[in-house]
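See the structures that follow.
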Structure I
């Protein structure tokens, strides 16, 4: 009998339920040895707050045993959600089942994968994710607010008047100050609001959504709609698959209104200090109308984007001699006529390609400077990784999020390699055209495509929406494997000794990171106490984001729409747990 035949004859429900009961018994007995024996040697346990109050990944039996030894909660109950399935992945199929559990402080869900070796079904991957704190549940569903003022004084306590007082914090201070009213900041504020945590969001832009609205005209999200829903309020079924940036900007504005978020736009941070003795921040805010307010939150969350807001502009000699226009992509102008102008884009990732394409379509003679290889995948190719999970046929978004997160970031490189190879086969014609044009291609870190590049570097890839065809056809010229050495009056000198004429130069060279934004706002003393933000730690979890930063009361919130939606709940739960006295 083959392994697959043996697996097909297994009672999947009984096998998974039996394993969960053994796990409950082992955890209840506080026996790391008993827990580790339920896992295979090359196993993984990813815990998102439920047992560790952190985002942790244990790899291998010994690490699993150590993780449960550090656990500070008691497992009260655990059981399957629905029927498990048998996933036939080739030589080693696995049983996959969703489950729910309750500890003495929280409830959550998780995903279990069992593989059979030597006649025993043991865990290959386990993911446990906290979803609500017992006694501090979200005010949603059956716990939703009534919405009407009852009793005397109903006129004074009508909804509009109450919202004005809440939004202006007339009757108290915010517990949390969120800096940045993009999708990450607004989604976190919505979660905190449903947990009863008083939250103020500030943004220096004039309107909510301007962080998207003010970017280059052609920008469209590269991820499909099913992947991009915000917490509590999914996009309507008529929403386009790929969202134009102005449409998203308007949606964020309506989202803030519908979710009753307290947002102050046109607001700049002034002096900000943290009082160690009280645990309070003192933050001066300069508002759009010129008034100044000092707020005293216990928590400050930086939600200014994974890359921060500080443009990364290379220091290149001779820029003062340049008679044209040199600017960062952040400042790329709207509605400008580029007909007949010689344009150079420095950078070959998403923004660089998008801006090069926009320049070409507005009549410029465009050259892209590509310093190092870039991973390129088409929009259709990238969608292959989401088939059956984030698409019209996939499960509910919360289930898709659980399943997606249940594979630890470092656990399945061969799976990412296989998907990346399939994408490359799908895109083979355009990739061949790029190579013929001299464009340098990468397959990502160890052939794993865009995901690991995003997690470890925050970039290094382009999801093609049309620029690759222009490069392959020679309509956008490319100079690869070179760097800009200096400017002169009307050209750029390159490291290979050649030059390229230029009247406009756009640095699509990214940003310096969230820590540098925090450094500008709060100073070196605060920033230097923080861990790095982004990039994987030794366990394979992202550093410094959605978890403790190293500085009390300072948090970092970021990620694409899907990651912000899913992981933002863990940041909100940590803040609520601290606010409720459950953890220090």
Structure II
């Protein structure tokens, strides 16, 4: 038998293999750290491995290209470290002692050459993060520096480096690489959200919910904004939508804000991995209500999943954003809605995930605020979603869609002024497991196609879609009817019950038949009862 040789890193053959390998990495730390802590450790390492592999691959391509042009080794050495040769190709510069190959040498406790005193692997990783941020200004203040802390088991950290060392992230085909790494990142975010329970909802919106918003709004150019961006899922899905529709991502400018430092860092890394310019997330995290970091910018699209029913928030009763009324101190739902409406440019549109209570609440002036928003003709569509889409909360949710202009024009061929589309999608979706539901591609298309048919968009024209009310699912309703319902926006109130399938049997005949069947069932029940009684009497019970 030939001797075993050390296995070279290779790209996993399937996405499942890659995910399984990387999730094993999380298992290495799970016994010693909480989900919140090991999430940051793992995601930082995933990012560092990806940028290092991308740098190595680009470096090999530069060398091959220069060699083919008959450059000698001295000339190649002069050119191969030029940052423009990397950043111009969407690759981050990774200095020598930040590269994965360097770190892997010292994963098992061997002291780094020339270091006195000897540095452990955690120190080397922290220094690598610093070096990468210094070499790439767009990453300043983004990467985690937590690997040399007392609560990090250095032995297990070394095992993680070893495990990651067996996986290579290839960039053969730039967008394919971003899809691969982005899917890995989303996989981790989703699993960490499940592990962290309620807190996970602060940074992760289920992908199928994000897709409903993106497929309805169809962002293709202009400014896209999320005032509570979490890990950046809305922006990532926007980029995917543009690619799938042969658009140019450069036509979109990303703007976002996030109040939690850890989550802001995740968003910056997530966008960087997807090759999305993350400068629009600001130089640091911050509370949108206390200080809007994009106060002077109006947005073409707003997509958001704000935290539901916040009781303590930075409330200023004089804030100019409260155009339709001051939101109550004990619930920020209508603060988020009004902030989003305030940010919309003329002709802009928005999609916002909200708790179902927002559609009908009349407490603390919320009903009056909602009435003014409806009368201003800013609500375009209300979608009631199925339960269990969010592992982080059992609260039923809906999506509000807003439009600054519902007249016939570039946003749709049908004038929908003074109307609101109601969609009851509560019966859609499938169970991923016992605790979580997701919307299928067909479910998402059904919601989006219904909206586009109603609005008469270009998508509707391409698919030859014509809108019609469907009892139990959708209905277009005028403002007078909504006013008569005290401005409640719950779709179930308007769409009615689904039509029963007509089997051709006359109703009188059906009633008589069913009555006869019921009486016969009663007779059979009485007969069986008599038989049982007789048997019991024989047993002297």
Structure III
């Protein structure tokens, strides 16, 4: 993972680094061979997808380039228009037929990234083996490591100190850990992780890894050092400063790396029988973790693992009768998304009925729309082509756990993708109010395709409409609340004003929900979305500038 040196990305302040990938791709600045101009060659009307994920032969740049090119042309949503697709084919199909650009791995990667970046679709990306493996791990929630989330303290104040227009060098310098922006364990390691078993605590400052100081290194470099080579059973020694009664105690903690399933759901029981549920990422296991956590909070009991017993519990359970909760806060802040179907299953855990999502997708040269809705006892999916239903199916719905109680969703500028699907689904259906700041505004989804030589392509194939409504600039909160710098710099001592507002909104119940859906509130959000869209357009231009600047080296 590498950071884009843009203020808009750094401003998030708190970064979870259990496993994550950059929004802006992987930069490969390098000297490279001169590029020949495309020759006058006839453009093929049929572009094959010549990929083989089992290909372990010696590296071949031409094979890899042709594979990625075929996937992009056949699948990427941005090339749905025939004229645009034809122009793209003419520009890139034979771009590197002459010359030596594809003779080695490094320059082949650069060539592919230039070709992919020309889509101007920042979520489509070519992933070399290391990044492909990391993305797969992130969707599984599994890794070999210590299981400790980390952040940089003091980043908000440090960023503000740079002024409105910081230089690239200043931002690059800020990327390095300093005495005033240390790396800290936050939140606390989950139960039964190697870090928790070894005694690492939330708030511990990591000052050295295996005797090497963290000062002057990036967060990613330190995390990579802690994770090591991925060998289970190996050890890492962390030198930490532990805050105790206003001072620090020095400790050395030896941790044995293990295969860890990092829980993505944590809960905190609030006053008035309200529950806060923090969802870190949408991995393949998160919907199950979510329903387990809700059921435990509702009943004080755990769901059984035995299928027969589980079915009996589901059949007997009545949310409005059996659940003791009076309100729910779902925290999606800094959750960049993940597996879309997990968000849809989680929605069924919360909803009695309603439209869940509309998906506009590309299937080769066809444009298809898929509409999904939840009914009392089943889930309906309809596929439409040219406005006509061509296929329909109905399946059993996911177990609904939550009763008819107020729901508040917390979002911020790093809440994206699956987070926006679930938050938007609840907001559009009038089931939840949203508190925080506008979300990222990622309205497209990607397919992950393993390809030759251990690489992969993350390809944009569909656009989603949460609750059947366009996402637009992003999720616009019903109650917009900024976090104070003090909390972003140090969440252990600063006040979480967004959570405070969420609890206040829950206490107001239906009145707050009605206020959020009044004509005046809707008009205000529409006006706010115009400004947010302008902010996001500028952010995206910054990101594209970083991509194109790096790939042109």
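Only the coordinates and a few stated rules stand behind these numbers; no lab work does. What you see is a predicted model, and the numbers here were worked out from it, not measured in a lab. Cβ atoms are built from the backbone, for glycine too; each structure is taken alone.
The value 31, 23, 16 for semi-axes √(5λ) of the Cα gyration tensor in Å, for residues 375-526 alone was derived from one model only; which of I, II, III is it? This figure was derived from III.
Looking at distance in nm of label points 7 Å out along Cα→Cβ at positions 135 and 471 for structures I, II, III, the greatest value goes to II. Using distance in nm of label points 7 Å out along Cα→Cβ at positions 127 and 511 as the calculated read-out, with 2.6 as its value, let me know the right label among I, II, III. Only one of I, II, III returns 2.6 for distance in nm of label points 7 Å out along Cα→Cβ at positions 127 and 511, namely I. Computing distance in nm of label points 7 Å out along Cα→Cβ at positions 391 and 495 across structures I, II, III gives 2.7 for structure II. semi-axes √(5λ) of the Cα gyration tensor in Å was computed and gave 37, 32, 23; which structure, I, II, III, did it come from? Checking each candidate, the match is III. Thinking of I, II, III, which structure, once Rg and Dmax of the Cα atoms in Å, for residues 103-358 alone is computed, gives back 20.4, 65? Here the read-out was taken from II.
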